[in-house]
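Read through the structures below before going on.
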Structure P
């Protein structure tokens, strides 16, 4: 399977026409048609059906289209990486991470690289740990940041001195909204809006067999929409702090939980995979600023000043 032919297929699917794709890529239509037929024979599937003036992508074709887009992106990244001069001035950083207030500290450190004449363009994918690690494993991202522990031998995991505290997101007029903190027993009496992954992992460490007695009103994977459920008085969202705007006219309040260990952000790399020059500089910067024992970290408890989304499944 050649990348050139994948490019033919992607362009034909985008334009809905082999003739227009051939014109766009400056090849003859018979050549493109022959190459696409050979691709179908190689894969043993039908990728498209053809009418008099257009093509229609099949289900198998759509699956290939998704893979082809990832493959071509990786090829372009490799080409750009090796075409740069030895003195790195510009870098593209492909990063997977949770929604977390601590990420603000990470991005501040990256922005500070401009003082070293390195301009970093970030390509960020936010998600839970399994989704982030999948992208890291297959090469779509170069580095990942997660709260979760990863025991896989495929990854190296480095704890950072960056922490996010757990708490309850409440309607501003809730009786508990003015409290400085809340214990787990009080939380257990409330209708809860919980992260699906946090429910499977974090809540067990808090409640154990008592989980069956909890009133789960709703579940979510990112907190932005969960905040709207809170506003509608559907329940109390259990989340990490510093993500969703509270106070003022937001209609929301955040109350930290007592006796709950904050989540620690971790830098994750794929073992055995070389980093691009620019990414290597970014990783070293993160290590210098936030490596465990640096003393430069911080626990975020208070919500951020602007709206956002968060994934509370242990930073997943």
Structure Q
């Protein structure tokens, strides 16, 4: 049950799942729900690749996973730098033959939305372009039945849908930029699922809303009157927590009942209906193609949708 003090795997109902012999990469896993998800997957027996920028925090997560009997390693990468994302992908390819779970969790709500070297806002780059790049570079390494899990947000429902003018995203407020990046997350996961299916790959791709954790940076930055609502929710027994948010990540990464589910959007371990703009086929494809252009990379899985 959500709102109770139990580990994510118990909240997700997958505490009996055995992930021994499987490898998972959880980006942004040195703190918050990423850390909770990484620890949970480790307790289920998975070998976990921990990612973040803080080496000390990363090694602490590795130590905790190893203390529980699973293997883990830390790889640092700054998601504002494409070369660092490529180095992370290289490190994964060099250390594993196949990757079974890719959790695109790294991201945040940033007050500073200045341009990165790619000429787009920091929020859009870190929250969308880097997960897109990492996934693209790891596609050949994904196991035949791998799962790609992307942390989005209910904030995608508040975004203005037009994403063509990406270079202008630096002029947005931190909240508006965050909402657009989360809309991009859902569109990315949806388009990835479509292209994988068309390419006859059984890899699944789903996105999720992890919840609004009272007292977090996310809840404090919400525009009024939503912060007051967050304070109210924090007093109720059904309030979201870090473990609640991580539970949906772990559910999508490990639950047998979603092994063949792809292109879905989830919250509290249940499939939900996202905003219609998030699954608009033309918009999803346009975002996919434009993202490749911004990163100056070959469009991933282009052959699958060439016709």
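What follows is calculated from the coordinates using simple rules that are stated; it is not laboratory data. The model shown is predicted, which means the values in this text are computed figures rather than measured ones. Cβ atoms are built from the backbone, for glycine too; each structure is taken alone.
When mean count of other Cβ atoms within 10 Å over residues 15-22 is calculated for each of the structures P, Q, the largest result comes from P.
Can you rank P, Q by volume of the Cα convex hull per residue in Å³ and just name the one with the largest value? Provide the component values of the computation, followed by the final result.
Values: P: 193; Q: 119.
Result for volume of the Cα convex hull per residue in Å³ over P, Q: largest is P.
Largest in relative contact order in percent (Cα under 8 Å, 6 or more apart) among the labelled structures P, Q is structure P.
For structures P, Q, calculate FRET efficiency 1/(1 + (r/R0)^6) of positions 199 and 287 (r between Cβ atoms, R0 = 25 Å, to 0.05) and state which one comes out highest. It would help to have the intermediate numbers written out before the result.
Values: P: 0.15; Q: 0.85.
Of structures P, Q, the maximum of FRET efficiency 1/(1 + (r/R0)^6) of positions 199 and 287 (r between Cβ atoms, R0 = 25 Å, to 0.05) occurs in Q.
Where is FRET efficiency 1/(1 + (r/R0)^6) of positions 63 and 279 (r between Cβ atoms, R0 = 25 Å, to 0.05) largest, in which of P, Q? Looking at the calculated values, the largest one is P.
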